[in-house]
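Below: a set of structures, written as structure tokens.
Read-outs: derived from the displayed coordinates by stated rules, not from any lab. The shown structure was predicted, so the numbers you read here are calculated from the model rather than taken from an experiment.
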Structure 1
Amino acid sequence: MFPFHYVLLLITAIFISSTFSRAPPKFADWFARHKFFPISLLSGGGTAMNHTMGYCFDNAELLKHLKLPCDIVSNNPNITAASTIVVSHTDEAIIITFMSTSNQQELVEEMATIYETSPFPGGGTVSKFFYNAIMVLWNGGIKDTYLKTKNKNPNYEVWVTGGSMGGALSSLMAGYLVQMGYASSSAVKLMTFGEPRNGHKDLADPVKLMTFGEPRNGHKDLADRFPSLVPWAYRVVHRFDDIPHIVPTNMGYQHHKNEIWYDNDMDVNDPFIECDEPESLKCSNSLSPDKWSRADHSTYFKNGHPCKKTPGPK
């Protein structure tokens, strides 16, 4: 028979481990609405960053906020990429977020350079603009901050998120971390919002990743690899959002799976459809182009997106 104090320690350990607010095993509206989406706004900096830190976390550190020029055409200082790194000890997670497109000049260059591609480590083809942006941020401060924090907290998960252009950068960064051995596939969680296509099919198949309104950022060769790199990865798309479709598939670009499509106002308790194919015709690709709308790109989760510190339902 075990001594009483051993039994008490075991019960305490089980209780503590059960209260950690880690990400659920699969997509959950509560977690997207009250955790990942508010967290994705961190890279906006300023008031939004301070507001998010105060409302999202009980015990967390804002490690670094970066905003660096990433123009690949003319060294325009107004074309930038931004990222914020946080460690949440409550969630046991290192969190990396990326900012969306911040001005018209950036959007023009993103579209003007879609024919320019870069090879992705380990195989795959991605947008040169998006890949350059994550490398500028990685070498500009993310790498040192991430590795230092990971060495101190080796068992923490890695949450990667962003919306729009930030979603494209998030998915590439999540894949890069795993491919280069900086994180295990089981530790990473990725969720994007309104993400454009950013790579070819050969890359598109684990880190935890959730993006919102993500454009395509790579070709089919990458999309096919992505699930083996980041199994826990979700692209959230709001109804008629046009950004996930503006980089066409006939140029070789393809989304990674899984898509979470809200064909509604994204109000509390609104249903969603999950499609586990990279370019499923059962989700937002079922829409004809005349339905696409920029309005839905800017209105994710109706009536706000209050961050919650509590774990929420699994």
Structure 2
Amino acid sequence: MKIIVQMDPIERLNLAGDSTFALLLEAQERGYDIDIYTPDMLTLNDGILSTKAQQIKAYHSPDRIEELNHPRSVLLDEYDIVLMRQDPPFDMSYITATHLLETIQDKTLILNNPFYVRNCPEKIFVNKYMEFMPHTLITRNISEIIKFRDEYKKIIIKPLYGNGGANVFYSDDTDRNFGSIIENFMGLNNEPFIIQQFIPKVKEGDKRIILIDGEIVGAINRLPQDGEIRSNMHVGGLPAKTEITEGDAKICNAISQDLKDFGLFFAGIDIIDNLITEINVTSPTGIREILQLSGIDVAKIFWDQAERKINN
């Protein structure tokens, strides 16, 4: 099988914990032909979508990626699968890449479906399942933010299209820095931002559950370091073994059919104290930690299911 992966530059990856690298390793094990490219290399010329790509091999112990050739021009519709794996920011560059990939969607399998990646931003899409969420506000209106803070006392403020725990702040109704935090957000860009009621049990962890084609395949808990409210592994969160609870399963069942219908084949949902905070459909992580802690090989399940999609 021929696959091509749209991803961040190799030099930016931390291979030891990188989920894209885990997928590449399993693809290599299966004998796939693997090419990679960065989104800025996409070119649409008279309706024909191409990119500059490199063939690679992935190796474990030590983890490394070997580039087998110089970048060459390839047509994306000649691959069996195009895998979108670049990290946010979810900006116009990211959105444009989804539009370009849509031009070949009737000729090759794109995971995840670029139309729904674009139309289901993870901190907005999740609001469809409000009955499972903490109280949530999306706005730039300062008076609405103050009213929300006054009602719920303890809040989390974060960028609407950010990732990895960057620019995530805790505040409460006694915080003298509240005005400065809001000024910081107003100056970041002209987008709304998201404010959620603080969930105290975050100190017990933020659970990441991986779903493939709408089905639960594995999970890890991410524990914040002492004195920290962020549990993202990008900012030092510590992975820990966990189990799927009845409450977790109920949430996953509620969103499962939408994930299948929308072609959001690979998704990661974040749950704190039985409340879902976001649905990651851009580049879910946690594959290698799940394997290490639970013995579940998510990468293997991913490609098993992808092959079934191709063969059906």
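General observations
- Structure with the greatest value (metric Cα Rg over 2.2 N^0.38 Å, for residues 62-245 alone, set 1, 2): 2
- If log10 I(q)/I(0) by the Debye sum over Cα atoms at q = 0.07 Å⁻¹ is computed and equals -0.24, the structure in 1, 2: 1
- Which of 1, 2 yields 5.9 [mean projected area of the Cα convex hull in nm², for residues 182-237 alone, calculated]: 2
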